[in-house]
Structure I
Amino acid sequence: MKKLVIYCLVILVCLFAVFPFLWMVDISFKPQEEIYRNPPVIIPDQLNWSGYDNMLNTKADDNLNFINWFVNSTVVSLLTTLFSITISALGGYAMSRFQFRGRMGIGYIILITQMLPGSLLIIPLYIIMKDLNLLNTHLALVLAYTTFAVPFCTWMLKGYFDTISPTIDEAAMVDGANRWTTFLRILLPLTLPGLVVTAIFSFITSWNEFLFAFTLLNSAEKWTLSVGIASFQGQYIVNWDYIMAGSALTTLPIVVIFWSMQKYLVRGMTAGAVK
């Protein structure tokens, strides 16, 4: 009886979590007249593929270029992940291994920056990017996203480096390895689960972000997926089949990443507790 209750609760939680995705997919296959029908239609009478066709067909509309937006989001997210992991790995290693005055104070300052909302920083970052002539460039987005990803990733990787005994560093140096060799060839492989977790966090943060992309980019060919899909919400009409089809396609890379990296993700989330 106890197991049955647990299974029922797990099923309810899973349904609660997956319902928005199922609703999104359901809307993406409905024609406009069924979307606004009262009472609402749960299962469409006939599958409507026009949303997906128009999203994937670059010649359907000059203002609609889902493939280009997908490439832009991929480039921005990958560069953000690369920069965030590189900076965070070095910062986390330094905070874990080196003893210097103000070490914990600097760490807490880095962590406090994570508490600031994006709406508070959008104006200063806009002015900085304008002074650097980076407005309407993907580099501006990469730099902005990196500033938000680095604090969290640095503290997470510091926790992973703390779980590795310093005697491993000492043994490697006794064998002739220098500090860089020890860091790159010994410690980084040991923190692979942590690197995967922080990489997924950085990628998803930049992949789903809307506010900075909407503010710093002003041309349609530079838009990322979040801004491009939102452009289908007009003043008098909302193309829900377009929006939901684009949203469904946008979630596919995230699903693939979680599915392929779930082994490292589970290890990364539990490594600190186990050790």
Structure II
Amino acid sequence: MRRLAIVLFWIVSSFVTLFPIYWMFVISAKSRNELFSIPSVWLTSIYWENYTGALANPSFQRFMTNSIVIATSNAILVTVLAFLATYALSRYKLQGKENVFFWTITNRMAPPAVFLLPLFLLYTQVFVIGDWKLFDTRIGLILLYCVFNLPFAIWTLRSIVDAIPVELDEAATVDGANTFQVITKVVFPLARPGLAVTMILTWIFAWNEYLLAATLTSVEARTITTVLAEYVSTTGTNWGQMAATSMLTLLPALVVLGVVQRHIVAGLTFGAVKE
């Protein structure tokens, strides 16, 4: 009876999780007339013009490339910096390091909307060198996402690095390894599952972000999430192409999740039980 209840629970949970995605696919597969005249959850045919129209949009192709470059670069940079910071705070006896951990996570608690005005002024007036400025640049978004994703990554890696015995570092040091070799040869291989989890979560956060990308970019560095706003106009909303674009933006995330799925499962349980 207990096993049946568990199975039913997971079936219901899966349905609640996947139904919005299915409903978005239904919207993307209907013409405008069918969408408003036949409000059915079942499909009899697929209206491919929504997908071809989204793919033919020049903005879609350029902004998709921007999103891939920005999200991937940010995930790699944040993971490396967070790993080094977590190792230093975990291994060295620094006074007040618990306060440092708490301070980093408080930076993540503040809503991004609070920083919009000062960030806009910094990007358009302060960080300017000649004709170059951080506004509407890929590097600008990559560095900005580090501010919000780095605290999360540090806290994610904290328990993982702490679960690695310090005795392994000491043994490697006795054998003649320096700090860099200890980090790369001892700690990094053991923390690899957690690093994979941190990287994919950071990648997803950067991939899904909309508010900062819409405010601090205009043409060149806009991301794929900002394309959705183009389907809303004064004459109406093109729900079909908007849903088709949303479905297409899921594909890179599904590919990345599929590749690192094994590492995610291992990383989420790593360090959960410590002898």
Structure III
Amino acid sequence: MAHLVGAVTTSHVPAIGRAIAKNLQDDPYWKPFFAGWPPVHRWLERARPDVAVVFYNDHGLNFFLDKMPTFAVGAAPEYRNADEGWGIPQVPAFRGEQDLSWHLIEALVQAEFDVTSCQEMTVDHAFTLPMALLYPSQAWPVKVVPVCINTVQFPLPSAKRCYALGEAVGEAVRAWKSDARVLVLGTGGLSHQLDGERAGFINKDFDLAFMESLLHDPRWATQFDTGQLVEKAGTQGVELLMWLAARAALGERVAGVHQNYHIPISNTASGLMVMEPAA
């Protein structure tokens, strides 16, 4: 059976792509963010994943407000990105792990999740930038399975439902008849709001409490409904749902390997965590 090696959770701000393209990793503004990544690269060398299951949210490149599934799973042979208007260079195509994709789709439907299966799919910065942070060479040593969660068009799935989705994905990965080593990646957030009266809102105390909960009380955030999460983390900070799903995939107990927190990058609180299933 497949082996779930761990989870990485991280932010996906478009400005990260411009910073990478302009080699600003040592710039005083960006250095506290990029300095969090060498321990992740060392962990990846030890973990040696073959496949990455990526929980992310689409920002209009593949889905738009007229067609916004709550949950969608990619089942394509490859995934490309395109110009989103941010001026971010496009990255090489990702190879899809179709066998795992269909295994996940079938397992999730059996678990009563109504997922949209996508045999063609483009992926935006929420997918490409975390992958580029994990693998700066962009040679992509892993195959991928995108799992898209709606955090854009109301009604949004609840934190409780996203946690259950992550649990079901983790169970399906562990039941996959393969000797592959699988990484789970959750992208988005943390607290930020880009528009409205609270534009620029960041809630450090909530962010740190949420990150701590993923290690010791992973269902903590499921006590909040969507409106409460928006109030505490900002309109776009609700992207923490992807972190929650990734954490749930690991099972009840985890060991924290590494974490970093920095504010702000592009009006966003940036978080980074690496977790492994506890022995």
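What follows is calculated from the coordinates using simple rules that are stated; it is not laboratory data. On a predicted model such as this, the values are computed, not experimentally measured, just so you know. Cβ atoms are built from the backbone, for glycine too; each structure is taken alone.
Figures for the structure shown
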{"read-out": "FRET efficiency 1/(1 + (r/R0)^6) of positions 93 and 125 (r between Cβ atoms, R0 = 25 Å, to 0.05) - structure with the largest value, from I, II, III", "value": "III"}
{"read-out": "At a computed 6.6 (distance in nm of label points 7 Å out along Cα→Cβ at positions 45 and 109), which of I, II, III", "value": "I"}
